[in-house]
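Peer 1: Below you'll find the structures, each written out as structure tokens.
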Structure P
Amino acid sequence: MYFKTFGQMKKQLGQLDKWFDALVAHGQAKSFDPNVLVGFRLAPDQFPFARQVQLTCDTAKLAAARLTGKEAPVQADTEQTIDELRARVKSVVAWLDTLAEKDFDGAATRSITQPRWEGKTMTGADYFVEHALPNFFFHLAHVYAILRHNGVTIGKRDYLGKLTQTLPG
């Protein structure tokens, strides 16, 4: 289950990378520098676009690291351009590509904690379902919403990506 779900996270990160293409094309069509959106946010008390991208990436890599016991790459959170954010997304996908299904053996019963939890723990299964997945999609949806709010032409199919479908029979 975990390996397949991280495959979906990689797919969604790939979709995010395509949204960057749409943003750049939108900037060219409207004659503005697409990098201005890096600091945009949906509401004054929410993180800006760049931080939403960083957190989407961090949630995927840190969840995988916590569930597998492997070290995730450290990233400095200094991205200030679309190209830098794109590189971050690609680096996280590349790191997730190094994981194998067997790396997730025992993930459900692994004890997970974070410094901000002040000593509290969760099982890997609970952490994944209650924290990692919702957090990943929360930040991904904010990236999407900031782009849509600013006129970038992306839709539901751009969010979902290619589906695994077969013809009947």
Structure Q
Amino acid sequence: MSLYRQTLPQQRKMLQNLDHWLDKAVTFAEGKKFDANTLLVARLAPDQFALARQVQAVCDNAKMTAVRLTGRTAPAHPDVETTIPELKARIGSVIEFLNGLQESDYAGAESRLIELPFAPGMVIRGDDYVVDMALPNFYFHATTAYAILRHNGVDLGKRDFLGTIALVSR
């Protein structure tokens, strides 16, 4: 399976799921009569990122996975979002970026040597990057964002996390 198929469709789907979770957070807050944006500072542990930063990290991981595997230039997102609508706009921007990529853009990605900012002078092959770093890091931040919302009472379940499933009739 190509690295495109292993990464982009699922990351795009999870970004759409994250957007849906934020909608459910707004509905929850409206029902409880509080400002949904207060959830953006919620965190699971004192030394973890708050919800807003988790959402930014999910977005950054998705776009940087694509950038590192294709050599494209990422849209800029300076981490200034302070409201749910601003975060939803960032998610939309990343989805739009991903929608502009094709499987052919990933040609040779498996053997592409990728430099990571935290490992100067070292590289990782594209296939190893996807397995060892890109997907685990992406799901770490997505799961943490989900857990923060769920922990704060937002009505989310496994179906909200998984999103659509490509079932077909026999």
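Derivation of every value follows stated rules applied to the coordinates shown; laboratory data play no part. The shown structure was predicted, so the numbers you read here are calculated from the model rather than taken from an experiment. Cβ atoms are built from the backbone, for glycine too; each structure is taken alone.
Peer 1: Using distance in nm of label points 7 Å out along Cα→Cβ at positions 3 and 123 as the calculated read-out, with 2.2 as its value, let me know the right label among P, Q.
Peer 2: Label of the source structure: P.
Peer 1: Quick check on the output: 2.6 is distance in nm of label points 7 Å out along Cα→Cβ at positions 115 and 131, derived from one of P, Q. Which one produced it? Before the final figure, lay out the partial values.
Peer 2: Working: P: 1.4; Q: 2.6.
Answer for the origin of the read-out: Q.
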